[in-house]
Structure I
Amino acid sequence: MTSRPETPLLDTVDTPEDLRKLDAGQLRQLSDELRAEMIDAVGSTGGHLGSGLGVVELTVAIHYVFNTPEDRLVWDVGHQAYPHKIITGRRDRIRTLRQGGGLSGFTKRSESEYDPFGAAHSSTSISAALGFAVANKLNDKPGRGIAVIGDGALSAGMAYEAMNNAEQAGNRLIVILNDNDMSIAPPVGGLSAYLARMVSSSEYLGLRSLASKVARKISRRVYHGLEKAEEYARGMATGGTLFEELGFYYVGPIDGHNLDHLLPVLENVRDSELGPILVHVVTQKGKGYAPAENSADKYHGVQKFDVITGEQKKSAGGPPAYQNVFGETLAKLAETDSRICAITAAMPSGTGVDKFAKAHPERAFDVGIAEQHAVTFAAGLAAQGMRPFCAIYSTFLQRAFDQVVHDVAIQNLPVRFAIDRAGLVGADGATHAGSFDVTYLATLPNMVVMAPSDEAELVHMTYTAAEYDNGPIAFRYPRGGGIGVELPETPQKLEIGKGRVVREGSKVAILSLGTRLAEALKAADQLEAKGLSTTVADLRFAKPLDTALIRKLMTTHEVVVTVEEAAIGGLGAHVLTLASDEGLLDAGLKIRTMRLPDLFQDHEDPTKQYDEAGLNAPHIVEMVLSALRHNSAGVEEARA
């Protein structure tokens, strides 16, 4: 008689409350099952892999030891939170990750009470957890704020701003430093685990407290002397002096994959009466899955892949990605211009700066997750006669808006902003959409704002920016591949503030900025089929506007429609202001603006996102027809 297979432990765990019913000795098996579940799920959906695999045991240990969701657990960035999602009631939806209507690839408040704070940008976790901790302290509630932050995120100044402020939270704040690049930690092993358990134990902390009280009564000088001696002794043994100086009690480093080490330390920390505590945990990206362990960079974010072989399903070949067109163009220009340099904030491959760095390593700078520094660093380079290109995703450039205004625009310094991921970005959703850059840049005096309609135009704009020394200049381009046009052998220097007419007509004018030009041309074909002669202009510039071209089109066409992959306040607003200033609206001209809707769009296939946004060819056609119907109705009403 054959015995029934045992029910997997993971099948018995839907929430952390279920998890806490297990024996500590079962957590190793649960972790292995959780890791296998995550690998299988991401294999079918794509997404972030290596970072999540690295925190499986840590995720299990935190939820086992702490009373989540009463204890507020905040994951920095959130792309490592897939294991967390699986054991917080979302396992049945884990294969909908990053798909329309499915789970977000990051933490999201509306998804679960176990996601107390949404995140997808780096280095916010300590500030948020501090807010939770202080609020509970003020309201005499028992919950803690727990931040899990990676060593890479510690390159951002915001993390230190939060730590510098953390003392007021007392023992309500716990920061877990997930060191997965070994960039901070000394070697870990039995001794460091022993030291971590010792310095976090109630016995040690009790003796420490007693010694402090005795020393205080002897003299203030002796007390401070003993305090410093103890701090530096522990710092020499464990490496935590920096965090001690910021007001944290440091514990670690410990092996983040060893539950026998993790559990007692976290329990000691949980029961501590000390002020804010930092637990230093060392993990391995991609842990437990050989392909990801052997290539952490490539398996940070993945396409769908074969779980057995690890082979990622390659997308069909096609035009080069915009980021690569930019990187290769800039590298080529730098061959004859020693003033050109490139700066990125921890996104060398995502921005194409890796191409530049390969050719010109001494002029490529990856400053880490520090966009504010990147912009002001570029300003300093520009002030000293260099030609810096600051290549940053649109969504991340938002983090440095003050530096763009104060350090670049006011001083009229020729910093070049190469703005990647402009417009909607598909699976990464609202947190990574490049919706606002036209609005927040085109409002600034001295700023030039360009947007290429295809990859050939991107080549021209990269060259134009390199040659422009009169002030700051920015050009924005989308994620993914171009439309397949031939790249120019010799780039063209564009005239600043001048657009181009790509199709002549007489009744309707479509003014396009950026890569919606292809949809504008499709719309023109459909309008022509209805007997409506249509002009299509590629404006190229949101600032300065080609006022002569726009004025001409407004005075010779019945309907003018602007189209852009940006939020309200961008091109359309500037064109309407021009029309208003020049009295063109008084002549009965019909102007319509088409832009991204005034909402944060969830993750979805990009084509569907633009359909939802109403920015594809059929929507342009309907906008024109609606304006004409409105005009006809107005004429009939006037006649009556």
Structure II
Amino acid sequence: MNKERHPPGLYILFFTEMWERFGFYLMLGIFLLFLKDGTRGGMGWKNHEAAGLVGTYIALVYFTPFIGGLLADRLLGFRFTILIGGIFMMMGYLFLAVPDSLVPGSLYYALAMIIIGNGAFKPNISALLGNLYPEGSTLKDAGYNIFYMGINIGAFACNFVAALVRNYFDTNPLKLTEEWTIRGWQAAFATAGIGMFIGVVIFAIFYRRFAEADPDPKTKAGGTRESLWPLWLECVLPAIIFAAIGFLIANNGLRMETPLKINWTPFSEDFAKSFPINAPTTAFLFSCLPVIVFYMRIWLKVPDASDRGRVAALLVIFLVVIVFWAIFHLNSTALVTFAEESTNREPNAMIRVVTDNIEDFAEFAPPHYFFNAGPDVPRPDRETGFKVVTKQEYETLQKENKLTPKKGEPLVVTEEMLKKVFEKTNASTPILKPGEQMRLVNTELFASINPGYVIIFTPLVVAFFAWLRTFKKEPSTSAKIGLGLLLTGLGMVVMYFAATAAGYSREVVDGKVVENIGDKVSAWWLFGTYAVVTVGELCLSPMGLSLVSKMSPANIRAFMMGGWFLSTAFGNKLSGIFGEVYTQMDRKLFWLMLALGGSICAGMIFALLPWLNRQMAKEAKK
């Protein structure tokens, strides 16, 4: 008997997804930084505002796949929907390079295009991959792991390209018109569009090869295409109505009053006194209610009892892994803030081999980097390294995008900022040579730690489970998901110790909360956190995709794949909310809270294992 092999189409989808994820994660790696930046042509938003939009964005890019999956199942087919999605995403990334002064609202138009494009692309390329394997294939889990590694190669490489492009165009802006200058952020976003273009071209070239894995929706619907009116009338329209209601309620003054009447609080004083219910957040949560009801109705309409049991098991998995995504996607909110504010980003001796030879591989340190830098961190020369201006002059230069640190030029600061730069220095603090500026590893490069680990760990995890399989000891897919949740929670324990090592503290002095974020700490804390979380991710995320593919009834497979991404959307929005509160609550308590949440959800999965395994056994007998 011939040994089963992976289908050739796996490798085509591998490279298509690799380039698509290159663009997606390049944009996501710099998005929060772009929104917060006020000196290099960014938006200049406050941290909670930026985290709120990032959370809403990453929620919506995973909210729309359930619609994209249903469209493919019932109307367009997988291949055509994937192609449309790729084109929309490419246009969205390129549109991010268009300034608001040229096209008012360009940021939101761009995000809308990416959200629509990802909704069409993401569930269907995953479902198409599952269709390449015969029912009951023992290689499907491994195939999704290989596919997942392609995702992470793109996610790993993109941040290095983003740093190079951003640093180059920061110091060498390209003026196209009076109103349109391509600076670092805009050039990096455009590079994401180029990556998506390559992915679209690869898929288009091999479009016909996937015909057999892409059944005609007419055939699946018994010769006629199933009507989409139930989707629009019972799901999309109610979701829009509920979102509008939630937005109006939150936007008209609804607040949660929490008077500060105790001597200690985990939150900042303003946050504790009156935490506003964010309108976009409320709108999103309200919109999810009819979607949940719609999924429950789909489940109840499944005619076959065993199919209905398997769909019920999937819905339970969807519910529990929301917590995983809420923690995991802190790599786009709270962990980015920790990397930017609390991590020592000076290149070590090994990194300097690169940065000393490739000048654009490191950025020049802005003044605020030194505000919480310890006494061992070198400062620019006080006399030649800074240009002191008034607060009004600083704000004018900020509006004109003239505060970007450049080689051979002094840093522009106010008198108050200059005091903060040297506040934590002592007689032994190193001082740079006159005219020399500190160079730093770009913050977005820390986003490559996780995908880098995935590339390294994936073969090891696959081999480990294959080894257990030879002894018939391999955990079930559900057990792997529970293990993934447990490890993700443990990763947050590492961050608790990172905050402790920084010297973080929060106390009440004379009735007011006083916070000290501490000194900058070693980047190894982030490496440690991502190592634990990545192993958990490899136990959960690719296994989840495989589980949906194996347990979903064939006629709603892409729709259920969209449900997996819908659970991701819930988690991502929670991640955005966590990102909003991260800088306003006790940060050590913040990490412990997340660790506890991950552990509780892991316990729920382990408690339900007998029932979940019975549902999977039904699938194996079919």
Taking mean count of other Cβ atoms within 10 Å over residues 18-25 for each of I, II, the highest value is that of structure II
Starting from the value 1.00: which structure in I, II was FRET efficiency 1/(1 + (r/R0)^6) of positions 10 and 34 (r between Cβ atoms, R0 = 25 Å, to 0.05) calculated from?
I
Out of I, II, which structure matches 18.3 when mean projected area of the Cα convex hull in nm², for residues 394-577 alone is calculated?
II
A value of 11 was derived for relative contact order in percent (Cα under 8 Å, 6 or more apart); which structure in I, II was it taken from?
I
To test your reading of the models, identify which of I, II gives -12000 for helix-only ellipticity at 222 nm (-39500 (n - 2.57) for each DSSP H run of 4 or more, over all residues; to 500) when calculated.
I
With Cα extents along the principal axes in Å derived as 78, 57, 54, matching label from I, II:
II
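Since every read-out is calculated from the coordinates, none of them should be taken as a lab result. In this text, all values refer to a predicted model and were calculated from it rather than measured experimentally. Cβ atoms are built from the backbone, for glycine too; each structure is taken alone.
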